[in-house]
1. Thinking only about relative contact order in percent (Cα under 8 Å, 6 or more apart), which of 1, 2 has the largest value?
2. 41, 18, 15 is what came out when Cα extents along the principal axes in Å, for residues 21-76 alone was calculated for one structure; which of 1, 2 is it?
3. Can you spot which of 1, 2 the value 10.5 was calculated from, given it is mean count of other Cβ atoms within 10 Å over residues 29-36?
4. 1, 2: which one has helix-only ellipticity at 222 nm (-39500 (n - 2.57) for each DSSP H run of 4 or more, over all residues; to 500), as calculated, at -16000?
5. A value of 0.75 was derived for FRET efficiency 1/(1 + (r/R0)^6) of positions 53 and 69 (r between Cβ atoms, R0 = 41 Å, to 0.05); which structure in 1, 2 was it taken from?
6. Using Rg/Rh (Cα atoms, Kirkwood Rh) as the calculated read-out, with 1.01 as its value, let me know the right label among 1, 2.
7. Give the label, chosen from 1, 2, of the structure having the highest value of distance in nm of label points 7 Å out along Cα→Cβ at positions 13 and 37.
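Throughout, read-outs are computed from the coordinates displayed, never taken from laboratory work. Just so you know, these numbers come straight off a predicted model, no measurement behind them. Cβ atoms are built from the backbone, for glycine too; each structure is taken alone.
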Structure 1
Amino acid sequence: MIDLAQVPDHPRRAATYASFKLLQNGRIRYYDNYKPAKISGKTAGACLVVEVDAITGNVLRTWYESYDHQHRVIRIHPKRPIDLGHIEIDPATGKEITRW
């Protein structure tokens, strides 16, 4: 169980991001505000996700998640530690379809 009072920088992050999720592996995922798509189409919107080690407070990974109109993840764009470009995801299976 993660004790949020002991997580370095958690109060600032909790105030900065729209929500967070405690993970079983001792990490916390912070979700930025949902941003609607600028152009109507397959993508309804997206948000930034930041994954943090709950013990050290260090950022481990960041990526963008794009959602369809049923709020299912359809694309991710990993940014940190390495920018891996866009990865399209099958929302029914969660498996990778293609990269670019």
Structure 2
Amino acid sequence: MIKYYATLFTRTNMFLRWMVRDNLTGVDFGIWKSIPSSELSVPLDVHTANISRKLGLITRKQNDDKALEELMEQLRDFDPIDPAKYDFALFGLGAIEKF
């Protein structure tokens, strides 16, 4: 049951990203203007979490809401307006590049 909720949360975050973020790269729709991109979170899957640990962005061992908040604090330091823009880079380094 817990895995189901984690998957649902990840997919919900991805959906929100697509609907909220401006379409600067051709990936996002940017049609929901009432939600600021600063409120979005990255989907914290196993790849994103592992890369975030390797880069020193998070120290928490569990992939949970506390780890996500720790990561989001770091990403907001990089870009407070759109901290979720780093999600694909973090995911790609883990899943595609095997960093």
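1. Details: 1: 16; 2: 25.
By relative contact order in percent (Cα under 8 Å, 6 or more apart), the leading structure of 1, 2 is 2.
2. Values: 1: 41, 18, 15; 2: 36, 20, 15.
Derived from the structure labelled 1.
3. On the way: 1: 14.4; 2: 10.5.
Only one of 1, 2 returns 10.5 for mean count of other Cβ atoms within 10 Å over residues 29-36, namely 2.
4. Numbers: 1: -1500; 2: -16000.
This value belongs to structure 2.
5. 1
6. Numbers: 1: 1.01; 2: 0.95.
Working through the options, I get structure 1.
7. Details: 1: 3.0; 2: 1.7.
Max of distance in nm of label points 7 Å out along Cα→Cβ at positions 13 and 37: 1.
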